[in-house]
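These notes open a run of structures that come right after.
Values in this text are rule-based calculations from the coordinates and carry no lab data. This structure is a prediction, so every number in the text was calculated from the model and none was measured. Cβ atoms are built from the backbone, for glycine too; each structure is taken alone.
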Structure 1
Amino acid sequence: MAAINIHINGDINSNAPSLWLLRHAIVPQAQGRCYGASDWPACPTATAQAAQAALAQLQQWQQPLALHLYASPLGRCQQLAQALQALHPSATLHTDPRLREMDFGTWEGRLWSSLSAADFAPWMADFAHQPPAPGAESVATVMQRVRQAWQDWAAQPPPGITLWMTHAGVIRAAQLLAQGVAYPANAEQWPATAVAYGGLWRWATLGGVGEEGRLSA
């Protein structure tokens, strides 16, 4: 099992409702390629390791652990959700399409190296609202659905830990929303570093939004 680095800011709170985001495991087929809506499977071994590491961290945060799982409909997140539920059978499991990755339209499956500066230019000119490719979503659309999912949780947070099994783009959107940014003014404002595959990030506790802790595999 990969070494796990754990960092928590603040005191452990075993009672307050909290919201965590967990990125799916590595997708071997996708390395070097643009993939968002492409439904490619994650590595089964890495998925099992990510589930074990995440559960160990959440159990440190709360005992006994009351766990509510919400997963993107894409298979790589469903794999992780099922692995977690197998390890913690009392967890409830739901699928939420708002947690899916950004759809890159006609760029899906292409090598990033095959895209030129001219391909990126229209998107970079209006990063938030211009879809990157025909048939793609805009960053603003992604942030709107992530914000709605957050607002629904914050309105009635269930007791215990809510865990979203999701994607790098959704976690980046959440990081901006946690800073009070509705839409990035430009591409430079979009978080440059993604949470690692299998990485866990705590968004909020008791409605206090912000990065509180993360687990990186």
Structure 2
Amino acid sequence: MKLILIRHGETEWVRNRMYQGSADVPLNARGLRQARLVARSVGKEQPFAIYASERTRVLETARMLGRTCSRKVIVDPRLNELSFGRWEGYSFEDVYARYPKEVRQWYRAAWSSRPLGGESLKSLKSRVCSFFEQLKDKFAHRKGTCVVVTHGGPIRMFFVCTFRMSPELFWSLRVDPASIHVFDIKKNYQEVVLLNSQFHLDGCVTNY
């Protein structure tokens, strides 16, 4: 199975470097254009399945792809972004100014790390690994392409779980809006094919 992971397109909160997490923020104009470009590129694969989280920004991205290839989007809450608790709706700079100690602890990325009032990396790992193990058991033997549209956190955690990486590397993995990540997945073998690709965006990238 070819597995393609896609992060949702840009939102106003992403553009302003604000924590989104469990907040249901829609795509902005650039994000909608990015979603159309993702659909144009990945739609050529004619995926046999498209999975997505429950959040509007992801569903907008996934459903454009679904319409392109006449495929229904399957929603799974295990693909939701981790909750950033009290930090949601605030910029990194604002949160660091208020909670410098807690922010430093969070970005050390231990399994017990969690934002104030939010979800731990251990909890994120549990649900994300559960989803991908189930997906692998179901489709690893199958030829063709499966697409998962989700958030930065679950995509990073897929890397950590699949390739048995230390959680300390979690924040070392860059996952840009509307980026594409491609893997060759077999029952007992996984290979990285492409990471954080934005070539399909024709220059319509998010500038932080």
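The table for this structure:
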| quantity | calculated |
| --- | --- |
| At a computed 22.9 (mean count of other Cβ atoms within 10 Å over residues 153-160), which of 1, 2 | 2 |
| Among 1, 2, which structure scores highest (criterion: distance in nm of label points 7 Å out along Cα→Cβ at positions 57 and 73) | 1 |
| Structure (1, 2) behind the derived value 2.3 of distance in nm of label points 7 Å out along Cα→Cβ at positions 97 and 177 | 2 |
| Of the structures 1, 2, the one that 2.7 was derived from, the read-out being distance in nm of label points 7 Å out along Cα→Cβ at positions 25 and 113 | 1 |
